[in-house]
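Pasting the structures here.
Nothing in this text is a laboratory measurement; each read-out follows from the coordinates by a stated rule. Source: prediction; values computed, not measured. Cβ atoms are built from the backbone, for glycine too; each structure is taken alone.
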Structure 1
Amino acid sequence: MKKLLTALLLVIAFCPLSYSAISMTPYLQALSSNSVFVCVECSTADTVTVNYGTTTGFGLSSKSLFIVPTSGGSTFIHKINLINLTANTVYYYQAVQGPSTSTTTSFRSGVLQGTGFRFCVMGDCRSNPTTHGQIGAAMLGMNPLFSIYTGDYCIDDSYSSWKSQYFVPDELNFISKVPFFGTSGNHENWGPNNQAFFFSPPSTSGTPDYYSFDMGDVHFVSINNSVSYTVGGAQYNWVMNDLSATTKRWKIVYFHEPAYSSGGHGSNTTMQSWYSNIFIPKGVDMVFCGHNHFYQHCISGNLRQFVIGGGGASLYVPTSSSFVVKSAQSYCYGVFDVTSAAIHMTIYSNTNSVVDTLTWSKPLGIHGTENSGITSFGLYQNYPNPFNPSTRIKFDVPPGNSSNVNVAVYDISGKTVATLVNEKLNGGTYEVSFDGSRFSSGTYFCKLTADNFSDVKKITLIK
């Protein structure tokens, strides 16, 4: 009996018991103006509690809403919804499971319509943890509100690949503070671990496979090339209806395989049908893709597509084509600054050198009135002047005008920073707004050009 008791004690001593423990740094997804999801990987399905609040004293808490087992990892992903957030506010959070507690960290809640924000874009970070880590650290330094990933997080959907190629230390540090949205790539596909680690924000699609969300003045749509995307299919029809229903000023779509690209895997001809049948008729402003491991700016039907596939995977060689505006064989990520009136893009390399820049402007509204006393084109001084951050610009168009009217703002070097009007207008007096919130203080110039007429006014932004 004594020998049996001794043997049992040895078994207990050397065979670890199952206990609750947080296995990995918690990370953030599905951000909105009033909620966010915290994803916590744990050794058991025991409930996780996340304490959160506007100070490190917290004051609010939420518990596991969904629990999904990983495949081959013997762990569980707990998905906890932090609710009742105030828009555009810093919150602190900490996850707790049994005796295990995560480090307290912070994030900013989403913004409401009319509020500007910054986001980052990156894709194809698989197979190169070092470069991927560089880019994760660089994006954190840009202080975005959230990021968008265009797929191919790792070489396959195995648990070991996710842990060694996607959840690297710099990436975990980034996504613990900055929520990410994403779509699946052709390597990990929409496999069980992808679905375990990822959380799609609820949307009218009724499925986590593809979704949409709003942030500020932008409507974003995520398309999934790893499930059926045939023309006329369920995903295709939902995207058509979703883009028809939104009233947001800006529309942005992202997916993995580019409709137009030259070099690497080339173009996806099925997605070209989406372009002509949905994206262009529904007024999509820009498209983000990955799949091809480089940077490439393409235009088809006046719709701009950006291949931002330099997140770490071995680079491909971009080639020229009639639809290619610019290419760079570079590891890269994008930074996008959004206001109601404009979106400014900067593409950076993994060492933070600038690869490309571009600005889209969308006037806040051209308000016109008839004026029978107008005899010629005219540009008035802006008001207020100086201004911070916005100002109104007034101009006259004579009756019988048959030419295009262009109103643009230039910096001191003569570079166009915003195009406010570029269309044919009937006779009248017009007003348009210029939002300078993303520009530095200084002197700028507003120029009206139409037919043989040109006039310039000096405007001053003081912050």
Structure 2
Amino acid sequence: MTSGSHTLERLTASRRARSSVRGFTRLVPALAAAGVLVAIAGCERTLRPVEANAPPPTGVRVVAVRAQQLAPEIESFGTISYRSKAAISATVEGTAVALAVDEGDRVRPGQLLAQLENVQLTIAKSQAESQLRSAEATLELAKARLADGGREIEARLLSLKRTRLELEQRRREAEEAALTLDGREKLFKIDGISEEQLRSLRLQAQSAQTAYEGLRSQYAAESIGLRDEDLRAAGLTVPSDDEQRMTLLAEINLRTLKAQLDAATAGLEAARSDLQAASLLLESLTIRSPVSGVVGVRQAGIGERVRAADQLFTIIEDAQVYAVFSVAEKQAPRLSCGMPVEVTVPALGNRRFPTSVSMISPLLDPISGNLTVRALIRNEDGSLRPGLFIRARVRTGESRRVIPVPESALVRREGREAAVFVVRDGRAFKRTIVLEPELGGESAGRLAAVGGIEEGERIVDEPPPELKEGGEVYVQG
């Protein structure tokens, strides 16, 4: 056979082969319509019939769920608020001559804030000091007078005692002169003595009696105020002991001087009180911080005239601050004081502050229906400033095993039940799951499932609208 013949045969065979392929291609739709064409199924290598007009598989994103231990929580947001503040006001009128701090400055107890000036108060203090010196001198004078009076009374008592002794001597002398005269007069009658002698004796007796009477009058005068009747007139009982009697007599004679001393003492106390008051008023011109904290507001300026009760500064105590947040009415029964709280401050790089519930408002907001909750936080470094936005997470119970489910995976939710798509064997199937709202996480986009789903199952996240029960799917990404 020649080479030309071989070439012709090859061309003829090629044409027949192409004709066979075209015939088979035209036969495929017919076979598909008759349901006899088989398909090779992906990597599973299983053969199944292909339905006529079957929709193509839907691309989905899936999440493999994992079990976790979660505690029931209440999440909220709020702000940092001061625990207390001190409004610093002027107690006296004056002019601001110095201001030691400005807004935002940190102060400590006793630190100087401002200095006021009041000339009238300075003068009043000087006058009070002069009055005090005068009262002190008056008191010293009264003391000296009382001491002199005591010595004088003592001298009078001694003098009275001496006079009494002398009076007794004069009385005896007068009686003796009278007896002598009486005897001499009898002698005179019998011419025992001369008339001249009798006259001399009469003169002596009369002189003795006169001296006695004079001394008795002097004693009576000297004893005024020092007599027993003086003690009785003063309402005192006359003691039998002579020393006690003299003591009581001295007391009633020194009453006037003691009253003067008491008056001088009272005057001194009054002068001291006046000086103390003037000093306190003058000290009130120096304004000091009573607490530690931060100067929130300064309302005074240099040279301003300040009246009593005018507010000068507001000091915010920030050693401890409150995290203040709201809780919905339906969650209020779950709250109690002492529950642990985790406060997160986004402005501080999401810094977390562990604390606990300190106060729960007894009243609900009539508009929002929310309850205000406060948690006290130690602010040792002063980083927590009033007004900072915070997130709060209150733990209301013990943790339990749950399966977190993305909220975006839900296709339906009614109360505690929800529906998700679970992917199995290349198809999507609806599954009803049970949620536990108290286990939180909704703000983070995750819900806690406690039933209807097992760990490791794959659920469709953000299911597309065209996804149907039992529909074919393929995993994207």
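Suppose you compute helix-only ellipticity at 222 nm (-39500 (n - 2.57) for each DSSP H run of 4 or more, over all residues; to 500) for every structure in 1, 2: which one lands on -13500? Of the structures listed, the value fits 2.
Of the structures labelled 1, 2, which one yields 4, 19, 26, 24, 15, 7, 3, 1, 1, 0, 0, 0 when P(r) over Cα pairs in 10 Å bins from 0, in percent is computed from its coordinates? Comparing all candidates, it corresponds to 1. A value of 23.6 for mean count of other Cβ atoms within 10 Å over residues 179-186, calculated from one of 1, 2, originates in structure 1. Look at relative contact order in percent (Cα under 8 Å, 6 or more apart) for each of 1, 2: the largest one is in 2. Can you tell which of 1, 2 yields 13.8 when distance in nm of label points 7 Å out along Cα→Cβ at positions 59 and 163 is derived from it? Among 1, 2, the structure yielding 13.8 for distance in nm of label points 7 Å out along Cα→Cβ at positions 59 and 163 is 2.
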